[in-house]
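Peer 1: Input: structures, listed below.
Every read-out reported here was derived from the displayed coordinates using simple, explicitly stated rules and does not represent laboratory data. Worth saying up front: this structure is predicted, and the values here are computed from it rather than measured. Cβ atoms are built from the backbone, for glycine too; each structure is taken alone.
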Structure P
Amino acid sequence: MSRSLWYLGVLLIIAGVVFSAVPTGSYSTIAGSRPVDISIADDDSAVIALVDTGESVTNPGQGGGGTPVARLFNNFDSTLTVRFDVAVDTEAVTVSDPDDPVTIAPSDGHQITARCTPSVGGSGTATLTLTVIEATGDRARVTDAVLTAQFPYDCPGGGGGGNEPRPGNGVAYIDTDGDGEYDEGEATLTAEEVATFDNDDAELVVHTDGETVSTRREMDITAASVTVRGTTLSSNRGVSIAADGGTVSFRDATVRGNNGPVEIEGRSLTAEATTIETNQGIGVQTETELSVTDSTLRAQNGEIALEGERISARGTEFSTNEDLSLAADGGPVDIEDASLTSQNGEISVSGAGVSGAGASITTNDAVSIDSEDGTVSLTDATVESQNGEIAVAARELDASGASIRTNREISLTTDEGPLTMRDAAVTSQNGAIEIASAATLDAQRATVETNRDISLGSVGDMTLSSASLRTQNGELTAELDLEAATLTVDGLTIQSRGNTLTYSPAEATVSGSPASGQVVSD
């Protein structure tokens, strides 16, 4: 079954209330108090639709990655960036691929997968509930919507996790039937065979209870898919793991290259509670999803580079002495509550949307966060550089509550949407600060401080209520671009040469009175 959300050009029925559709040329918000039931006839043309696949969950899924049970479809005429939560109504099944947020192209979908929960048995029909926190696209915005789908499951219990059957005379096996479990008759492998495994038609599963598979030489593993659970892979040199067209999956695992780089590639990668460490570099490349959640990536003397269509690194710790980059090609990057640290290298994050709420980004060099095609969220995040520039560029930026600090220049810009930085602190010791919005600028209660120039820009209203603008040796300027715009300065603290904030155009309206200093037109 499916539940669909209609929007733009149709009627929307939410909780029994009918809303008229808005014109296609407008930018609209539809929101309600959770939960909001979507009660509409099924239709493939609905803007957002959750459709079941008809698949039944009976095991951990192919290579441990899960069984596709539903797809979230985008039937709108432009790309949608969707933030959502997903849950099921049974403990016997675990949703293994929420990937929040996701970017979905027109007429495309995002796959939701599920697998049997280790040691929990049960059978029946599960209800998958997907709550759309926010879906944004050109001229459209949807919030607080609930979509559901159902799927059958039959989970025997005892599979997966520490209770999963394992080969008694080896550390790994060839998962011939792709069920994610060892079955009698499937070929088993020794530690030595795993270290040099090369069969791009085989689905390799390495599963021990905390044991180490080690080699003094290079560890080079190639398979159709590679799954590592509860195991340490260790080499006195480098480690290379490649899934030819399939998934690389780590859970409760460690991958260690003692004297060489760690390189991982596959169509997709998922890593949970996993450590990847080396005294050289770490490189991870995928064609689609790259997910490393609640994990640690540590490179003592090399770069860390992650590349994929979309990247989720929520709650993960990155540490290196050199450059650190996360680059999503066409999809979003999620670094919420993650820690990105480099001692002497640049840190760069790029994608079609960057979710960085609560993240910590620290380096001695430059920081670049780039999402000109999407929204960047740095709410309550820390972005700090000792000796490098900090540049954040987005279609729309929310840095509310963020702390952004450096000794050099700071640039926060949007090229289409608003820039919000309520309660933020943006400080530089020796560099100019530029904050420029392509729409409105909301800096209520924000602190912006440097010993150089501070330039603020908006295309429309600029709100500086109870904010603080301080520069020891520079000027303060505010460019609103539109004559009909309003500059709100009630309670603003102004400290500069002459204690003056100069604004333009002169026709703009000034609302309120600053707590100190003066506001004059150019």
Structure Q
Amino acid sequence: MKNIIYSDLDDMMIKNIKKGMYIHIAATMSRPNAAVNSLVRCFKKDSPEFTISATGLVGNLHAIAMSGIAKHVITGFFGDNCPKPRPNWVYKNIISKGEPFTVEQTSMLTLIERLMGGALNLPYVTTNSLTDSDLLDEARDYAFKVNDPCDSKKSITLLKSLSPDITLVHGICADEKGNVVLSGPLGEGNWGCLAAKKGVLVTVEKIVSSEVIKKNIDKVVIPGDRVIGVCEVPFGAYPQGMRIDGVVDIENYYDDYDYFDEARNATKTSENTEKWFDKWINIGQAEYLEMIRREKKSIICKPTLPKIDIEPTGKPSVGEILIILASRAIIEKVKKYKYRTILAGIGFAHIAAWIASSVLEKQGIHVRIMSELGFYGMVPYYGDVFLFSQRHAANCEKWSNVLEILGAQVGYQRKCLGVLGAAEVDEEGNINSTLLKDGSFMTGSGGANDIASVTDSMVIVAAGKKRMVNKVEFITSPGINVKDVVTTFGRFGRNNKNEKFKLETWYSEESLYKDPKDNINNLTNWAVDVDKDLIEEANISFEERKLVWTMDPEGVYR
């Protein structure tokens, strides 16, 4: 049997990766960040013109853009998602000028569906996503709306499958045969690995015996015959975390939020980029590991955060008002429509959903919170507002994956309520998180298009004429299933896509204008009416504010 074990990470990269290859970066809770650093370090002087795919270019993956190693990128999200979603300067001209590379926009689910097609040796797969959005037009090279062969009155959307040359993945452990144990929730699972034509390059926290693998056979996700290289790289997911949970005798470690801020700032200027590269990328793997152990281990290996007993002060902020009004709306809709699950999109939306589920639980109503990477029945860890934190993963009913959550659970019989944020939303309920009028890129879809395409949805957005627009510049997520839009002065609602929104509730306590219609006219660009049965929202209570402050003690969203 060929020896696939490498003692040096850079050596594994150089011997297996060639210029012009298509490389996929597996999206799990613990991405192969050390491997990405090595890829950049080994090839940034060679103009390798890689094609790269990933569910999102965030955090450490900004190094791909800053280094110039990619010619073309396939993804659904560019920007920052920790601790909250924001555009990143380095991608501002990605659509208008194709800088720093050309892009093939997807949603999170459609990228995984295309990889699944590649893994199954299928030329195409079908999807429920993209169809009613501008993403379908952007996807004209890989997505095709065709007549349904079984029903001439209907159409279906076909996606061209994807088959990377090589996939990079990080796992807990692997044996010398290449069988790999991954940490849950599984994110994309093994589809990107099974789709890789030449094979999978793996970093793991520890190389173990086959006996250890046999004892954890239920956790083996990547079969050894697909693996062409394994390298032991402790803290290989850093700055992300990794749950070991007793598989091997190693501590869990958690996301380093300070690092994500540092990576964001590195994209601002060439001087910042150079300093960041010298500190984190240009050094060898041994130096990198030593720096983590010396400077970071005491921080990232703490499973708990300090408990902060915090009391609300002053008047409620705009963020607090938005979160509380949205949580009230979610509670009302769950009770009315008997939703079983909530898919919490990142931003104010997920904080509102967490608070609503907490209130409902106290009332004896159990609704399961989900998120795209495979969280099912999640109870949030108070004080940690990052949607994909390993601390939340520790308290789930089930660890799942993108296909199950976005593909099966969200669209199941209208039993899931999608709660989404928006940079722009128009009076048809369409959401734009892609492109501004001046051509600047925002972040892309993530999983939002997949959610809005198939289930009842609620949009959470701060009031303002630049946010609540007459017509969005780009339809990232369709409004066909959006029934409610919650903003800082009340909630707009409708029963279906054929109706116009009306202001159904009004929060007057902190309103700039004392007439509901004046709020619509001055704080939105919507030509909509006030419902004849307008309900006035109750004043925000101390208890509601206390819950928000306890959930978000550092004020990231409030």
Structure R
Amino acid sequence: MSKKNKQQHKVISTPLHTIKEPVSNGTDTFVITDLQALLITLVMALISYIFSFYYTSFYQGEEGAQYMNALSFWHDKNSILGNWPKTGWKIIYAPIVLLGKQAVLIANCLFSAFTGFWAYKLASKIIDKKTALPFILLISQTLWFILSFKFYSEIPTAFFLTLAIYLFYSEKFIGFALCASFVLLLRQEFVFIFPYFAFVLFRKKHWLAFFALGTFPFLYNIWGWQATGDILYALNESRKYAASIKDAYPRQGFDHYLIMSGVIYNLIVLSLVVTYLAQIATKQIKQIEFAIIIPALGFILVHCLFNLQAYPILTSTGGNLRYLLVVSPLMAVLATIAIYNFQKVEKKVNLLLILIPFIALVAAYMTYTHNWVVMDTESGVRDRIPVLLSIIVIGSLYLIKAQATLIKVISGLCVVSMFIYIQPKELCCDENYEQKKITEYVIANKLDQKPIIQNLALMDYFYGKNKWDYPAGCISMSGDSTLDQAKVGTIVIWDTHYATKYGKVEYKYFEANAAKYKMLKDFKSEDNRFAAVILEKIKP
């Protein structure tokens, strides 16, 4: 690389705080070494592991279905191809699932904890200080902690994304490109975001890294081509999947994720991120961390667009909150930067032009109770703690002059919020619990010795076998014709969620064919949101 290119490269990659000046008028706190950071990482993993035994409920039934899909790799390698399986995720976990559910649990905890480690490393690159604050700001995010031990692709995606951004700041561009490329096998939305990094690499003539960005999508397409004969497998599979669920879930509106962001990231982190954005908007800082802002806020924006109701764009996500966990560690890093930047801001009063309206918006729209999907605006029940937290965080930034004290206060608020919002939850009373009861009934009455037709997301998981391993076979419903062709003696499990939505079979089919089926058992969840029946076909 020429001397001129090296100088140009430094302009892009130099950390935000290039001017060496005191960052506080108090003693630094939570400053740690890399070894201490690794110990904290292991402690975080242990905390998640222990809490998992007190939170046995499922966040969503898809968790069990994805687990069984990873296991199915050993029956059919091509079963993990596609958008729903998240191929990159399953490649990692396929060997782990062979060791059982405990091994998967440990892997989940380690992924979430080491994501915190890379957030710490990334923040230290930018603020030029090794602080434990990113660990605290990440683990205290309610949804992140609750899912830190669960089997979802968002946590490993966040791990590789944070590692990629850290490598970018470390000027290890080939490593960055490979990690970023792998992220595309877990969340394809980043195809709209990574062109920024491709442009930077292209402009700086890092040719090997530039082309390496396409490594894993290219290999994925080759695999898909070999399996299906479609030379444009990656593109066509993405289109096909998006079309298949385009109308499957309600679009919650462009502002959905903005309103629910306090639930996803908590109001402490969110208030600090808004403070950082206010520092940018009022031109109080000299360098903007585009390499973090673009993937973090860009990912959120993409999902806001997916939920636009007036003009449907591409796929529908139903406003699923866990999708945005992918950028949780980046939000923690931005929050950390906001704190370390604040005392450098000369005209702090200017930030209030944004922060005061932000608090007003929190009070107006983000203090309702919720069901982990949307705010419950109809009941009128309010939770005033979020607005209180945002006021305390922003007030502390202005009133506490010693940075060490400020960090302690923010960290204390994080701990308090965890005790308020993170509660143990047993598997009970919902559709997931009913699926467990259904599976137990099938086993107890030896119905698994007969052919079974069912679409339940968790029955295979509780049974411990994929459909091809059932003693007499098991298939999914795919319209009424599946039932018409079933043999006498077949056990049919119909439910109000999966059989209707994915199996395309309504209960009126059984009413119209009542003479052909014998009712064996019915199930209904205590929350009255799920019902199922087990029937046996007695006539052709």
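Peer 1: I have 0.75 for FRET efficiency 1/(1 + (r/R0)^6) of positions 52 and 468 (r between Cβ atoms, R0 = 35 Å, to 0.05), calculated from one of the structures P, Q, R. Which structure is it?
Peer 2: Answer by label: R.
Peer 1: Can you say which of P, Q, R returns -7000 when helix-only ellipticity at 222 nm (-39500 (n - 2.57) for each DSSP H run of 4 or more, over all residues; to 500) is computed?
Peer 2: Computing helix-only ellipticity at 222 nm (-39500 (n - 2.57) for each DSSP H run of 4 or more, over all residues; to 500) on every structure in P, Q, R gives -7000 only for Q.
Peer 1: For distance in nm of label points 7 Å out along Cα→Cβ at positions 92 and 460, which of the structures P, Q, R scores highest?
Peer 2: Checked P, Q, R; max of distance in nm of label points 7 Å out along Cα→Cβ at positions 92 and 460 sits with P.
Peer 1: Distance in nm of label points 7 Å out along Cα→Cβ at positions 212 and 316 was computed and gave 2.4; which structure, P, Q, R, did it come from?
Peer 2: The read-out comes from structure P.
Peer 1: If P(r) over Cα pairs in 20 Å bins from 0, in percent is computed to be 20, 52, 24, 4, 0, which of P, Q, R is the source?
Peer 2: Answer by label: R.
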